[in-house]
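Structures for review follow.
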Structure I
Amino acid sequence: MGGTGVAAKKRLAITLAGVAVAFLLLIVRLFWIMIVQGPELSEKALLQQTQDTSLTAYRGSITDAGGVVLAQSGTAYKVMLNPSQLCSAKYKDDNDRVALELSEILQMDYDYVYSQVQKQNSKGEYYREVILKRQVEREAVDAINNRQLGPGVYMTIDSKRYYPNGSLFSQLLGFTTIDGVGQSGLEQKYDKYLAGEDGRMITETDAVGSALAYGAQEIIEPVNGYDVVLTTDSAIQSFLEKALKEALVVNQAETAQGVVINCKTGAIAALSSQPDYDPNSPPRDDIATLNALSRNRVVSDNYEPGSTFKIVTLASVLDSGAVDLNTGYYCPGYHMVNGERIKCWKSGGHGSETLKKAVQNSCNPAFMQMALAMGADTFYDYIYAFGFGTTTASGISGETSGIVTHQKYMTENTLARIGFGQSIAVSPIQLATAAAAAVNGGELMQPYIVDRIVSQSGEVILQNSPTAVRRVISSETSAKVRDLLESVVAEGSGRNAAIPGYRVGGKTGTAQKYEDGKVAEGKLIASFIGFAPADDPEYVCLILVDEPKVGTIFGSTVAAPFVKQVMEETLRHYGYLPTESVETVSVPDLVGMTIDEAKAALKANGLSAVYQDDGADIVTAQVSAANEIVQKGSEVLLYTDHTGIEITEAEAEMVTVPNVIGRTRLSANDELAKYGLKILIDPPDQSGVAFRQYPEAGTKVEIGTEVLVEFENAATASIGGTE
């Protein structure tokens, strides 16, 4: 009996111990499931029991100063797939049809669509949400719904970026990716303001992913992006783009660029580079073409400004007191600087001239002397004060700072060239901003493109306003500059920019281009910068025509007529009435006439012709256009099929390097000097005869170039032999 009780107690103890161990294991398991694996299992359960759908935020709009919508987001749709549902037993047999129907409607590759229908993760689990295609139009959505592809195919609201005005402002605005992320231009620069924040919709679902009829639904509303309001005017932009496209075609140029800025505030009214593109359908498949067309050259490209930079030289030299309005000059066609003969653009020179005449004539020697009269220290102070060497902080992405040679490397020869716009590189917006400072009373205004950024509720998030960077010249100097530049249009090289009834000032420019560090022969940039009204400037307009391939290439003939066109339309648009009484005439239609006939027709109307071809050649195009009203005495540029490049104002004097191999040091020096070239012997203690030179004989170089010549004794040379 006692033995039986002991055995029972042992069995009970073992049973209790077993139960205790079981409970302990259960507790450990529960701890593992609830605490360790809890978050993961909860997430899996949530995924199995709910459907989490992204709600796309509407991207903010971009408008011009007058409220014209330039970029906006419209309603589109996302085609979504639920592979977990599509590959369930109930729907798996229908996958082929689903993939086929979707690929046809959405114009997508069948194999790709099929792979998305059955998409799995690395663990072999089917995805519960896949975005098949974004920005799908309503017509495609209706077609998909009509095919009844089952609950595994569904649509959610998406947004698509639209540019209602097509190519207008294309480089400025830029474009977005298919996911609505800013990819270039202002879309990229201000993406953090425009983008907004996407929301979410969480819906309870059954085992196969269908929404429960009475299930709970949680919606986290998207936060739409802010609206960006620009300083630009779509009307002015249309005037500018029309003129640039015309300049591009008639001059057979590579590109044409332009900008219109309010002189007093720095607000950018318009800017463009042609050719352009439509941001609604950018050429994404051709990256090189896309990069070229979307490049905002007005802010991103450096170029040698040529004579338009003389505005800066003139303002600086007058303000410094180095010259005054009574200073006179003599131009024999060149100016000697440390033995270097630097040409004027006019062969034979301008002779004796006043400061006013030198400005009207755009005389290079006169402006060289102005720069030298100031000296490097003073001129450089003004160059930096006018904003060169730094970006303008306009708010446009990709802006360059230009190239200003460090003063410690400056020579008098370089200083002289800067005086007439060589040996310095600027961006178009830098030059336009500096010119505005020269004529607006002397203050450098920071150019800006964004006026304000506003939330959907109307709250102003960011507000820009006119900002004076610094005073560059006195108001008295600015008044003198205005008068002198007005005379350029009234009496000098800028007559083709004259607007009948309005006071206009400006400056022509023809600049050489460089390739691989050398002057690119035959490749020029013709430009004109104008401002109006000249007595109280409101707007400045700069137009550049890059590599015009026809006509006598002056800024006055290739670019000035188009500045006139833009400025006249701008002044009339803003309600400026003519203030001057001038004699005007209508330009006759000259196309189809011979050059001689066209000359006679122009002369009869009090106009003159600029042309390059034989008198019997037939006129194929003209600038100014037929029936355009111009000031009497204006020039009309005539084109024919034979019109070619005739380099004029900015042409550097080029010579062919002679062969000095086999000559002694003295003989080689004399031979190079005959061509205006300098000899460079490094190290300087060489003797004998020349056996190598660089640049090689036959190379075209600018007068004043140094030619490196190496010498060795004749005896040594003969021992070495030749190949």
Structure II
Amino acid sequence: MKLTVQKLPKRRLIEQQNFPFEFLSALAERESWRKELNRPIYHMHKWWAKRLGSIFRGILLGSALPENADLRQAFYEPHDFSEVRVFDPFMGSGTTIGEANKLGMTALGRDINPVACESVRIAFQPVDRQKLIHLFEQLAATVGCRIRTLYQTEDDQGTSCEVLYYFWVKYVDCPSCAANVDLFSNYIFAKNAYPKKKPEIQVYCPSCRGIFEANYHQKQVGCVHCGFVFDPRLGQAHGAKATCASCQRTFSIIEAIQTSGVPPSHRLFAKLVLMPNGKKRYLPATDKDRNDYAACERLLTEELNRGTLRLPATELLDGHNTRQVLNYNYRTWRDFFNARQLLALGWLHEAIAAFPENAERDALLLLFSGILEFNNLFATYKGEGTGAVRHMFSHHVLKPERTPIEANVWGTSKSSGSFSGLFKSRLLRAIDYNLAPFEIGLGAKRKVFGASKPMGVQPVARWGGLEAGIVSLSCGSSGNTNLPDRSLDLIVTDPPFFDNVHYSELADFFFAWQTLHPRGFINETATTTRHESEVQDVDASRFGTKLGLVFQECQRILKDDGLLVFTYHHSRPDGWMSLAEAIYDSGFSVVQAHPVKSELSVAAPKSQTKEPVLIDAILVCRKRERDKRAILSPDAAAKTAASVTTKQLRRFAEAGYKATKSDEFVLMSAQFFVALGPIASAKLAQSAYSQQKNRLQVLTEYLKGRIPDPQVSKSVKPVEMIQYPLPFD
């Protein structure tokens, strides 16, 4: 079917207050339950703050379709926007670029981090599926067999079996008596993800060091081996302190570690094995298991001395997200792995790199980099009922785990986080999506094919190419793109989140391995992905300045009638003050804002927060000189923002979604900047926001009927949703 090339209209759907954000939120809810299945192309490798493909397809369509278009219908139709040029200055995992490519748009992506750029390059390039499978089979028959020998063991009857997972515990020396103190926070080392339904647990006995099965609801258990009775929920480590079982002294764990001058030691105490009949069994670690590990240590030393194994030796740099592990005496990225992991990973890495340089080899190298987050001393056991390995970045930080898990690097038929497992569930799935992308359906049909063209496009090597329909990628600061003035129709992105996740500090974990075999965007001479122009800072003002430099460049390269659209949320006023600095000092104004469901509500960082942010604000910006609306006073802007937010929250609730207090603050802040109009400078916008930020929440509470009398002027009355004049000449 030949498609008509679609032109950009003057008035865009996304600028209208009736933009169907409820529809996109429903898609987001469905996609976010299994993002890696519903948009596998963006999940070939770890990146932080990945955004949902459905949301960005909706944003792109809303930014390109006329004001009266039906997004629900257009979402499932094929399009040809080849004359539309879209740029993402914070490309990350490539969501904007991929969704733009599926719509036929000319897509330009740039990111300052080479780990992100390399992941996107490999994800989008065409890969021969059969050649890839052939290379994998070669690995399985050679290095795969060699790695599997490292995970051979015996059960308690002497039957040979494969290890799924080894269980380790950190220990430190007691400052008083020098006895080894195991850092068990509790002695339950394995349980089902739903313990109320399946209450069977595996317990470690601190008396005889045996393991046994018990019931999750028991407060006291008796060891079946030695009879010792104890509370399995109480270990020797409690918070930041530990108590020595030998002398009963309680001491600071971090002080004991720092005094030692080396990273904490680990002791192997249990294993989960896969029996020949396909059943799994928990067993205590034996002397043979410990001897096998000691043999790995000796072999690793021999190979390093002979120079037959290349491993990362890059030292960690001090930073916001690395300081905690530096305090634990981790000095190099190699310290994040034990000897057996280093052997297995080193062998596998060298075997892949030995293949001829082509797209299939690159895909396998990316997969190797991806398994690193599951195979290190910072990964833990989630238990039965879900993917067993909790990867090291589940909390977006480098957290030294006290009871790490060592998974089988090559893997078995029932492994989690292994190379063989992720080859099928991650790499092949992404390639299949590349060839035949689908959209998320809301009815019984969960996958809708035919709405998007295949994605197998080779990113052009020349940055800045604007030929219709191409994908062009670049690594560097988006504050200086070298793109022509007024050359882009749309800039659609998701800016970094200030003061929380410092992407480069975490990405260096992967980069240390990737530089062993440079390719694509990976430069062998670099030792870190950190960059002075990275838009990240713990200080709100400095963050706003850095983001503003990128937005200033966006102002230069965006056409006069173009849109800058991005998603944003922050639960604190300083996050919005910094955003205001970036927007207004770069010559933009906010003409519309919409709420949309963001990350899955039960995601780890959100589930641990009392009032998590579950909604993103989609902020729609135009060049200030094109915005002809009146500028409102701070008081009038606050009233307008409260009214619009109330209506949006009502629509959100009618669609079945509940907003938290943090969500309300996000929407109120976004709508306040919309209501202000084309204000002349960031200082004026920040001053207005500072005056009104406390009053905004009170107004929303009043308009929603939560409080009978506003805690502000008695003259405040609910106002109807204001239809903003469109910002055109």
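What follows is calculated from the coordinates using simple rules that are stated; it is not laboratory data. These numbers come from a predicted model, not from an experiment. Cβ atoms are built from the backbone, for glycine too; each structure is taken alone.
Side notes on the structure shown:
- Ranked by relative contact order in percent (Cα under 8 Å, 6 or more apart), structures I, II are topped by II, which has the highest value.
- Source structure of the calculated read-out (mean count of other Cβ atoms within 10 Å over residues 106-113, 27.6) within I, II: II.
- In terms of mean count of other Cβ atoms within 10 Å over residues 338-345, the structure with the greatest value among I, II is II.
- When percent of Cα pairs over 46 Å apart is computed for each of I, II, the largest belongs to: I
- Structure from which 22.0 was derived, mean count of other Cβ atoms within 10 Å over residues 234-241, options I, II: I
- Label whose coordinates, when distance in nm of label points 7 Å out along Cα→Cβ at positions 306 and 482 is calculated, return 2.8 (choices I, II): I
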